[in-house]
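Please treat every number below as a calculation from the coordinates, not as lab data. All values derive from a computational prediction rather than experimental measurement. Cβ atoms are built from the backbone, for glycine too; each structure is taken alone.
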Structure 1
Amino acid sequence: MFKENRVHEMPELFSEKNTMPENLKKRYEKSWARGFYEDVFSRIDETVFSVLYSEKASRPNLPVNIYVSLEILKELFGLSDEELLDRFHFDNLFIFAMGLNRVGERTISERALYYMRRRVVEYEEKTGINLFDKVFLTLKDDYIKKFGISQKVKRIDSTLIGSNIRRLNRLKLFLEVLCYFLKHSDENSLSKLSEGIKEYRDVTPEHYVFSLNSDETKTKIQEIAQHLYRIKVLFANDSVSEGKAYRILARLVDEQIDSRGKGKPVKLKEPSKLTGSCLQSPYDPDATYRKKGNHAYQGYSVSIAETCDPDNEVQIITDVITEENNVDDSKILEDNIDRIMGEETEEIIADGAYANKNVQEKLADSKRCIVTTALRGRKPESDKVRSTDFEIENNRIIRCPNGMTPINQEFVHDTIVARFSHESCEACPMNCFIRKNKRKPHVLEITKERLQMDIQRERYNDSEYVKKCKLRPAIEGTMFQMKLHLRNGKSKYRGKIKVKCSSIVRSMAINFKRVYAYRLKKALFYYICKNISRFRSFLFRKNSFILCNA
């Protein structure tokens, strides 16, 4: 049964907080605990989580605002679950941050925490709705309203977060999937399998592979691939096919194995034909593979959008989007552009990876723009003619940079195709991208994409545009904060939903940290202004003393 936690709204008169000495009370007023209570704990909408509970009269739930606060504090301080619960039960700052009055007023077991997490994940699997995201948006809107944060300009970037899985070669992956299926199968299903397959049930893939030489490895890969294919065919029309373990096995077979027909050995697909979407581990079927530079990654991509208006006194994260790491940045922005831009945002600053044709068209339709700090592809030769050097009107070339006009031209498939005579180009001193022919007229093609890229390159000569570009690098600090407590850039969790929840909660922690730092800065400024006369008199006395003793 769902029940809101409102006990904190009626604090006890003789609580530990109220009976502290005055000097400790002053320190508490400046501590993060008070700021967290006011800016996070008290602002959490608990009714968002009511969908997880029965409407029948039953035992009340774990207080939602305490649970969400614990998750935020875990990410804020980089704690393990054990450390988190110890701090909650024995650290007064943690206790006061959640509206409690004393040590032992409320206790929480690890199991209660795990059950709550499982419910949140299962709810998103069924509905596609992330409850942490709703809390994040509520807190974000509250900060924007409270501190007058402008969303006219935003910046966006992404970072790759690894899944908590091992990197497996082909043999290890086949073994892991086979062992995973055997361990998650009941005795009735196992009885249908041959002894040669069942003997892998207690195998440890790491140890098994270590003992094989190169020739044995090739043989074993073929043997295990055959076992996997037989299992898939055997249980294809059985109730076993509805289980997670079978679905993973069947997926692996479809992705990596080709059948040659009944009675013939299976054939492994060539590694070059495998994509980044192929299964990486049975323990995280959502993880994908991506190579960036000289590094290979298995996991997810987390895109962050945050405010960056220079007039804002504090900038906050406004959007967190988690996708497989082989999804292109421009595709992520394209699919989430309405959410990220909202109604107020006029400009979004990003690197060149985000600006594809569809994104630019969508933004142009709504009279908004994307400011890219770089372009994809090679840098053109400095002396080479650009498409913007041609005089173009209504998708027709009036004249080239050398003053020549085309013989004829047409506009097809968003491309201007113009033909110039040999005489027009014969004495031309320019390094043009025209395609020269020996007998036929020379052909010049200007695509819409090429024209847009050249227009973009010219913008980099505009001082105002460059000034906007300089707002983007600060988001690299946010990317660093997102991965601050991750070991080797790997998440503690497996599965897209869990990594997504972790990223959203981490963003809430970062936003609170920024708001708290802003409050401290403002309080210090107020203190200096209030006591400016004291500082002046102190400095005057000090200078007078120096002059008198000079």
Structure 2
Amino acid sequence: MAAELARDKRELAAWLRTEGKRFRHRVSGVVGLSMVATVAQVAALFLLATLAQQWVIDGRRASPGLLLGLGSALVVQLLFQRLRERFRSGLADCVQTHYQSALRRRLDERSLALIRDYSVASWQSFFTRRVSALQLYFCDYVPQTLLAVLVPLLVLVIVLPFSWLVALTLLVTAPLVPLFMWLVGMGAAVAHREHFVAIERLTGLFLDRLRARQLLQVFNRVGAERAFFNDASTDLKQRTLNVVSLAFLSSSVLDFFTTLSIALVAVFVGFSLLGEISFGHWSSGLSLRDGLFMLLLAPLFFSELRLLGRHYHSKAEALGAADELQSILDLPPLAVTPRGLPLTLPPFKVLASDAGHSILSVPGLTLGNGARILLSGASGSGKTSLLEALLGQRPVRSDTRMSCLERGDVAWLDQSPPVLPGSIRENLTLGQPLDDARLLAALDDVGLGEWLSQQSQGLDTLMGDYPPLSGGQRQRLAIARLVLQQASVAFLDEPTAHLAPEQREAITALLQRQLADHTVVWIAHGQTMNDFFTEQWQIIDGDLVLGKPPVLDAQRGDDAH
């Protein structure tokens, strides 16, 4: 298990390094501006040490040129620090825009086939927490890894001409900082990954219980669920505390070694100025300017390493965030060509994922203009996946390049149709310029006319928790929306499943009447055959069998015998 986690961590770290190449120019800009600000800071520290030498040892006032140089160095340092923050903000916007756009592109390409693979809470986390974790990684941690190398090297180069012993002290103690950072951070990535999962699960659980609040009240389970949530929140607090404790432990280790190293430098400088130590420097003695300058540079030597430790948890958090994002962002484009009807496809297999197993074998088929197809099969046999493949949203395996339907030509009625957070009018029109008479007629056809008359604002009533919709009302609202769209192709996934028996026949007749001149693929369990359907597709033991309804009826009879 530990070996597998270590391998996953290495793979995710390699993926993050590869992703970082697309932002390398902006990262280089942030690092370059930081280095200019650091050089200006070093110059200011040297001028400050020189000023102290003139005041304390030489007993003379500082020259105007020295004060002007000190002020100029501080202004340059402040200016480039502000520029660095602006560049960092631009990098943060670039990272956020890139990954949110990449997620939207994957959703646009694969739509329902990808949405159904993750919960609502997971998708919320992908666009917020996980993208933010990558943002902090590329904006803070990656530039800091470069600065943690460049700034200490710059300080060593400057200190070495003054004292080889101070340079050696800094050089020896510096590797201890990243060593203990690595030791502390070994379990940080796992802790962050578990923290992400715990938040997503608790969010999903909360959304699920909100939807089922009426059911919980009916069965008197509100108290039990409240106790369960208290336990779950306590567990999440403990996981959060574990993550925070790792961050504090990392900072404490860095502060300890930084303080120890600066103390060693201070002891050497102090005893050298007192004349107690006569070695460790190149000249016969150590001046106040040189000693104070090295003492001021010692915190600067460790400052970038300390910042790296502060941002080290960003790497662990990014590894946890990349665990799920990588599998989505690295999905290859589906090799399909959209085209209109008639759609002729060679034999192919519908896959569970891009590298997954086959869930359905499909012979060569033709979806012609005006074809009305009944698609049947056992639950979980792949009926919905077949429709997703016809839309180019599900990966397939074929010997030749596949085609798919133009999405703009297809209207899809799912078993759980969504209600948009807008008005009834917006839910029906989907942005199309439809007059109110057509909308009212469509609602009357599906039996929602009386329900609409009870709404104070009519078609402008906003949808949400109120007015509440039952499962059947939601389904009929979606059916009215589908009828109004007048798409050339309609995919119906058990459109009457949530309707009462007395409504089922009326809605079925309505759909068959309105879609008589359209191409229809209708998923149904035990649908009574009538003259509406021209073909029947049936999934039997992972194979799609095509034919006319009487042919398949006869085949089922032979199988029964």
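FRET efficiency 1/(1 + (r/R0)^6) of positions 73 and 201 (r between Cβ atoms, R0 = 41 Å, to 0.05) computed as 0.45: which structure among 1, 2?
On the way: 1: 0.45; 2: 0.15.
Corresponding structure: 1.
Comparing distance in nm of label points 7 Å out along Cα→Cβ at positions 97 and 433 across 1, 2, which is largest?
Structure 1 comes out on top.
Could you figure out which one of 1, 2 the value -20500 for helix-only ellipticity at 222 nm (-39500 (n - 2.57) for each DSSP H run of 4 or more, over all residues; to 500) was computed from?
For helix-only ellipticity at 222 nm (-39500 (n - 2.57) for each DSSP H run of 4 or more, over all residues; to 500), the value -20500 is produced by structure 2.
Out of 1, 2, which has the highest value for mean count of other Cβ atoms within 10 Å over residues 169-176? The partial results should precede the final answer.
Values: 1: 19.2; 2: 16.5.
Result for mean count of other Cβ atoms within 10 Å over residues 169-176 over 1, 2: largest is 1.
The value 49, 45, 21 for semi-axes √(5λ) of the Cα gyration tensor in Å was derived from one model only; which of 1, 2 is it?
Working: 1: 49, 45, 21; 2: 68, 25, 23.
Comparing all candidates, it corresponds to 1.
For distance in nm of label points 7 Å out along Cα→Cβ at positions 105 and 137, find whichever of 1, 2 sits highest and give me its label. Could the numbers behind the result be given before it?
Numbers: 1: 3.2; 2: 1.8.
Top value of distance in nm of label points 7 Å out along Cα→Cβ at positions 105 and 137 goes to structure 1.
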